[in-house]
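I've put the structures underneath this note.
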Structure 1
Amino acid sequence: MARIAPLEPPYPPEAQAAFDAIMPKGVEPLLLFRTLAVSPRVYQRFRAGSLLDRGPLSLREREIAIDRTCAVTGCAYEWGVHVAFFAARVGLTKEEIAALASPAVDALAWSPRERAIIALCDELNATTRISDATWDALRVAFAAEEILELIALAGFYRTVAYFANGLELAPEPYGAPLPR
């Protein structure tokens, strides 16, 4: 059971409008969103920093960054949502999904861009820094605005992990399990 009870329908009009703006038609608002919306101020600021728009990266690259960050932070809740909604859509194979949740991520033939994303997520999570070797790989593979987007994604989804793990949110019913 979550530590803070989420909003239940019928939702206040401003919460309903926010849910409608980000949720696919016919899909219930995520437990995370309903819980954060208990504080309209927190939810508004959370949404403002969420990077839910397209951005300069491919959807696959975004998902690799998000999935790896969720895995290294142990955020089973958000991992489950993202793998369920996006993994197939961006062409992540079962092996790649398993690798993103594993320390043995190098066992697969990732592209140089994808390797750099994974290294960035691992290093930021472990040290809040980017090594010179990873920085060099990023600069070869990505433009400055893409690197900033990757850092922002890793940081934002670490924040998501703080909320989901700290509030002990139960996985969404359709969520994919985080491999251990």
Structure 2
Amino acid sequence: MQLILVRHSKTLQEKSKSNLLWQLSSEGIQLADALSQNQLIKNIECLYTSDQTKALQTALLLAKDNYIPIKIFPQLTEATSITNGYFENYESRVTQWHNTKEDRINNGETAKEALARFNETIKNIVESSQSIYPCIGIVSHANVLSLYTAQFEDRTSSEIHSHIRMPDIAVLDWDEHRLIKRFGYD
């Protein structure tokens, strides 16, 4: 089974709104539309997405012209340390959060807790769909996707996070537990 891991497209960052509600920017809409034409996306038979607005919008844009069914999984959300509110020095605090695995930001999940949640969710999705779909897509967020894919390659989650784009794709061969395509590379 193949998992196409997708980081949502570019957002309109509005500090006055919860980042859970941030929408795609006009550039983000164009980028997601363009990504929908990628052969990897066209191979997806079912798309699973976080319930955050930016992920949902990305999933809809990827699915609409390709007639891909969408299933919403709130557990695919970003780490709560990131979504529990705005904080200063984002890059340095997130790098520390990734590197220590035990730190909390805004009383949210540690990196270790976020990864455990995400791993369990992916495992449940695969178990429920493996016999139905040989290729599924997962639309989610930079921090949890970085933590997740770091398990399958020689880069740290912090390094992956610093290279992941909006949008971006990685491809995982589930049966062999190896990445075929890494985030941050064309």
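Every number in this text was worked out from the coordinates using simple rules, so none of it is lab data. No experiment lies behind these values; they were computed from the predicted model shown. Cβ atoms are built from the backbone, for glycine too; each structure is taken alone.
Using the calculated result -12000 for helix-only ellipticity at 222 nm (-39500 (n - 2.57) for each DSSP H run of 4 or more, over all residues; to 500), pick out the matching structure from 1, 2.
Details: 1: -17500; 2: -12000.
Answer by label: 2.
Just checking, which of 1, 2 has the largest value of relative contact order in percent (Cα under 8 Å, 6 or more apart)? Walk me through the numbers before you get to the answer.
Numbers: 1: 35; 2: 31.
If we compare relative contact order in percent (Cα under 8 Å, 6 or more apart) over 1, 2, the biggest value is for 1.
Using mean count of other Cβ atoms within 10 Å over residues 22-29 for the comparison, can you identify which of 1, 2 gives the largest number?
Details: 1: 10.5; 2: 16.8.
Going through 1, 2 one by one, mean count of other Cβ atoms within 10 Å over residues 22-29 is largest in 2.
Given a value of 13.1 for mean count of other Cβ atoms within 10 Å over residues 38-45, point me to the structure among 1, 2 it was derived from.
Of the options listed, only 1 reproduces it.
A value of 3.2 was computed for distance in nm of label points 7 Å out along Cα→Cβ at positions 86 and 102; which of 1, 2 is the source structure?
Values: 1: 2.2; 2: 3.2.
The read-out comes from structure 2.
Comparing distance in nm of label points 7 Å out along Cα→Cβ at positions 70 and 110 across 1, 2, which structure shows the greatest value? Each step should come with its number before you reach the end.
On the way: 1: 1.6; 2: 3.5.
Structure 2 comes out on top.
Thinking only about Cα Rg over 2.2 N^0.38 Å, which of 1, 2 has the largest value? Walk me through the numbers before you get to the answer.
Numbers: 1: 1.04; 2: 0.95.
Greatest value across 1, 2: structure 1.
Can you say which of 1, 2 returns 2.2 when distance in nm of label points 7 Å out along Cα→Cβ at positions 134 and 166 is computed?
Working: 1: 2.2; 2: 3.5.
That value comes from structure 1.
Which one of 1, 2 has distance in nm of label points 7 Å out along Cα→Cβ at positions 94 and 118, as calculated from the coordinates, equal to 1.1? Please report the intermediate quantities before stating the final value.
Values: 1: 1.9; 2: 1.1.
Computing distance in nm of label points 7 Å out along Cα→Cβ at positions 94 and 118 on every structure in 1, 2 gives 1.1 only for 2.
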